[in-house]
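Values quoted throughout were computed directly from the atomic coordinates according to the rules given, and no laboratory measurement underlies them. Note that the structure is predicted; figures quoted are calculated from it, not measured. Cβ atoms are built from the backbone, for glycine too; each structure is taken alone.
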Structure P
Amino acid sequence: MADLSPKSKNPPEGITVRHDVRPGDLGSLIGLHGVLYGRQYGYDHTFEPYVARPMADFILSESGRQRIWIVETGHEIAGCLAVVEASDEEAQLRWFLLSPQIRGRGVGRYLFEDALIFCREAGYKRAFLLTVDLHTEAAALYLSAGFVLTEEHPAELWGAVRTEQRYDIRL
């Protein structure tokens, strides 16, 4: 198991991270996902509803075993990550996204370290995430955090056939 003790209790300089959801956050997060992944990976219009439906349900549910990390630069949303309760023993990490201008500054590592600490404190025994093989930089972060690629299969997703992947970690 990878050492995930936090290297810093604070996000990198110039970055703020909050857990409260404010008016406009849902729309901003959905839009950011759609625009960035559309530009970078060619995702079509079906990706935004894929993000929107479960994210709306997540925001409307109250649970001490779930949390969102909303990343801001100044007063603009620049990314997020969430821990969603999949079962009593298993958490799903969802909606990991960082704007290109803040990538490579340790923000992703900070989010993953904090999220996995939260998962352990919430009593989860395992965590997983779903992605596609196009996200190679993020996959490197998952592997360095101790996740293992456990499934891979082709799937019709967001306007193309892509290779869907599942990563798991024992907590």
Structure Q
Amino acid sequence: MQMIKYLMLFLVLVACTLIGRYLSKKYVIRLKQLEEMKNALNMLQSKIQFTYEPIPEIFSQIAKNCSKTIGQVFLLAKEKMETKTANLAWEEAIEESQTNLTIEDKYVLKTLSKLLGQTDVEGQIAQIEITQKFLETQIKEAQEEKQKNEKLYSKLGTTIGLVIVIILC
């Protein structure tokens, strides 16, 4: 009976630690996704500026070069462009995507849609550059949050687990 009690207490401790680590990883994932989105926008800018390919084709190429999560945003936007304009398709793809981006991050990315596919090359490039500058601010904020909260949640999960174990002993 005593062995079962210790096993259960150990499982409580492990569960709390894992929950804390899961919560801390969200900050790391958000930062990676923001950085990857910035790189994807660099590719978009280069392709628009030098290749003059249609936006759906560019989005398809970018999706192949990105991770599954960010690539999915570009694929979703490409699919939506079959029935909608580029700006509406981009906004909807950002909103519907399953990422760890915050509401502010999504708002920044939606600013790209203002001129996407509606103006000349220079206008689109200028809008991409503006979006990248806003994205850099979000990346800095994400780095600060990661530094502040990653260790906090990780240690907090373990500490809460220990407190529960002590109380139940």
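For which of P, Q does semi-axes √(5λ) of the Cα gyration tensor in Å, for residues 62-117 alone, calculated from the coordinates, equal 23, 12, 8? Source structure for this number: P. Matching task: 0.15 is the computed value of FRET efficiency 1/(1 + (r/R0)^6) of positions 54 and 150 (r between Cβ atoms, R0 = 30 Å, to 0.05). Pick the structure from P, Q. Only structure Q yields this read-out. Taking distance in nm of label points 7 Å out along Cα→Cβ at positions 86 and 110 as the criterion, the highest value among P, Q goes to P. From which structure (P, Q) was helix-only ellipticity at 222 nm (-39500 (n - 2.57) for each DSSP H run of 4 or more, over all residues; to 500) calculated, if the value obtained is -29000? Label of the originating structure: Q.
Tell me which of P, Q gives 4.8 when you compute distance in nm of label points 7 Å out along Cα→Cβ at positions 22 and 126. The read-out comes from structure Q. Work out the source of 38, 38, 32 here, i.e. which of P, Q gives that when Cα extents along the principal axes in Å is computed. For Cα extents along the principal axes in Å, the value 38, 38, 32 is produced by structure P.
Comparing relative contact order in percent (Cα under 8 Å, 6 or more apart) across structures P, Q, the highest figure is found for Q. Each of P, Q could give distance in nm of label points 7 Å out along Cα→Cβ at positions 38 and 102, but the derived value 2.1 comes from P.
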